Structure 1
Amino acid sequence: MSIFPHQRYFYYIFLLIFTLFGCQKVKSSNQRLAPLPQDPLIQVYFNHSQSSEYQEVYRQQTRLGDDLETQIVDVISQATSTVDIAVQELRLPKISQVLAAKHKSGVKVRLILENNYSRPWSNFTSAEIQKLAKREQDRYQEFRKFVDINQDDKITPEEISQRDALAIIQNAKIPWIDDTADGSKGSSLMHHKFVIVDNRFVIVTSANFTLSDTSGDFTNPSSLGNANNLLKIDSPELATLFTEEFNMMWGDGVGGKPDSIFGVKKPLRLPKQITLANTKITVHFSPTSATQIWSNTSNGLIGKTLDTATKSVDMALFVFSDQLLANILEKRHDQNVQIRALIEPQFAYRFYSEALDMMGIAVSDNCKYEIDNRLWKNPISTVGVPILPKGDFLHHKLKL
């Protein structure tokens, strides 16, 4: 999904780039950056922001940044009729608790999850845990410590009812499906992260609803969470577009026919534009079938936008691997457009990383190079990786 919003959003991204590039260190709340004013219709938040601070609920520590979980909870709390959520992973208990309360009050709540993350951790048996990959076993151990509220190394049903987010959802009997509702084994990646409330408010975020994507790893006090952003938008017209996407996946809901549509089975959805105040917003949902031409994809839309740059392009990306986007950026660079990029370290130097093209470097994969690989003839030095606390990743997907 791509969304090109109000100008105020771009100002906030400039603040983010400024912060991540290390132009100013902030060591305490007394040295915070001055916040920019929020637009009444589009509000922007960063969990690594250096212009705000909050008290974490779970680790009981004060830190710089915006509390993304609270922003989501506050919007859901306003619901009077409907709440629709499509998110890859939901592990934040306060979100589940407010959903349970709204469902009990008569608000229509619907939830879509990714099938690999649609089961409560507390339901896993010891044998199942042993079969998990190392990363998932580590995540399970992190979950145990998080749920064990009194830290007695035992997990009680009461603790599960307070801290296991998906157990809270199931106990409240909230309707939910995952991407196996189409009769398949899953779409491989249901990667949405959006909330629609009362067909008016839309939350779009790069963060999954997990501690590691919002506040930080529970057992690592230095972790601030993967660097993520969140937009809160007040627009019934935009909410309608997101509801159409949600309904395509929901089909006839829980226990119905396998008429849900996920992944590349979705039909082509061309970009749609709405007007919010005096600003145009273009929305496009992915994925797009490989049979479609590139210009019809979300990356194609991003490419068209990048190709209009006359002064600068700043990017903060988890992964950058699209050769066609890199080619467009090279053309802009040759027209004296300033290009700056921050890439997540674990992906910045892989053979498919376009960050390498931008720096004029080629890396082989088993002594073979990508067929369409194209190094920049005039490489740039303004490509780098951010310095983040150990265990945290740059999870943004921002280009401006």
Structure 2
Amino acid sequence: MTAVAQDQAPYFDISDPTFAITSEEVHAAREQSWYARTNYGIAGLRYDEVSRLLKHPKLRQGSVQWPAHNGITEGPWAHWFASWLLNKEGADHHRLRRLMNPAFSPKLIGALVPRFQALAGELIDGFSHPDRCEFVTEFAEPYAARVIAIMLGLPEEEWPIIARESTTLGLGMGVTVKDDLPKIEAALANLYTYADDLIADRQKNPREDFVSKLVTANREGDGRLSDEELRDGLVLLIFGGFDTTRNQLGLAMQTFIANPDQWTLLAEQPELGKAAVEEVMRVNPTVRWVTREALEDFEFEGLEIPAGTTVHLFSESAATDPRVFGEKAFDITADRKPHFGFGGGAHHCLGHFVARSDMSEALPLLARRMRNPRIDGEASWLPDSGNTGPMRLPIAFDAAG
């Protein structure tokens, strides 16, 4: 590709809150070019190129630059963001991942499936009306918060703390982060206090739960967790375990409402729950882009990519690429190539098995109990960039036993 052709590649201002990654504008750009130029760097739009760039040896995890992209270079939130496992490389990344992995083992999560099923049923039974609900506050938030409480051994009745502070902290993943920073840092301070109290309690009264295991792993100087890593990591586990599931459940309802035949199919065949989660995350992922950064100058598909360039890989655009997936269609029975909703490569989402498990139990039960769902009022949404999802999603439905 020549320099002139590069100048002619599509351009998007992805910091604009009105910009939508899932728009026809982006899909049209995908037909023009495998990439677009943006005010943050470049954006990959097609499946094949995105798949290869996710694992490219000359790219590192790029999210570490997110605060700086938004003019935030200091302060508590920027410091906490830099501490994330996601933003670590090499030996530090492997050490932290090894210490946190036990919280997300398939064996542990598998044993919790009956709890997830009972919780979903309890929440549906508790809707304020028998034939409608505000889905975010009546189901997605309490379900996601109580799941993370069950996993980490926290008191389930404290789920409103997890939900409230994590919801606000999640604004840091969106393009309005700078405007929202005072609220974000207040929520972070509250979660730090919550984590400090948990750590102090488990130091005095260890239990058979994951927080106690983290506290046991807290011995500076022998390759384990420092005090700061323990505190930062616990806040990340609470926030990360909540945010993805809450957002993705709301996006799932949006997707199924637009595809009622698939909702009926899921109600009739609950064994399709796992496939439903994968198909929803293919066409409507909460993580709208996965980020990389060039470690050195290199050339890729005719494009010269200088060192330090941010490379955003647009998850939905790549995973609905008609070159790979054919005509745009949502089908929970289809055999698909992997999506990018949980990232990829060495930095794939640590909690992917949790999100897959809890949602694959919740969605079939929702489909059986909430027939013919439809939007019933005004919904509100986070910007369609970075991480997204509904803030309010009123749904009417035909109640079933």
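No lab work stands behind these numbers, since they all come straight from the coordinates. None of the values given here were measured: they were computed from a predicted structure. Cβ atoms are built from the backbone, for glycine too; each structure is taken alone.
A few points about this structure:
- Identity of the structure behind 22.4 (criterion: Kirkwood radius over Cα pairs in Å, calculated), options 1, 2: 1
- Looking at distance in nm of label points 7 Å out along Cα→Cβ at positions 156 and 284 for structures 1, 2, the greatest value goes to 1.
- If you line up 1, 2 by mean count of other Cβ atoms within 10 Å over residues 236-243, the top spot, with the largest value, goes to 2.
- Structure (1, 2) behind the derived value -15500 of helix-only ellipticity at 222 nm (-39500 (n - 2.57) for each DSSP H run of 4 or more, over all residues; to 500): 2
- Here Rg/Rh (Cα atoms, Kirkwood Rh), for residues 108-211 alone was derived from just one of the structures 1, 2, and that gives 1.03; the source is 2.
- Ranked by FRET efficiency 1/(1 + (r/R0)^6) of positions 140 and 316 (r between Cβ atoms, R0 = 35 Å, to 0.05), structures 1, 2 are led by 2, which has the greatest value.
- Identity of the structure behind 17 (criterion: relative contact order in percent (Cα under 8 Å, 6 or more apart), calculated), options 1, 2: 1
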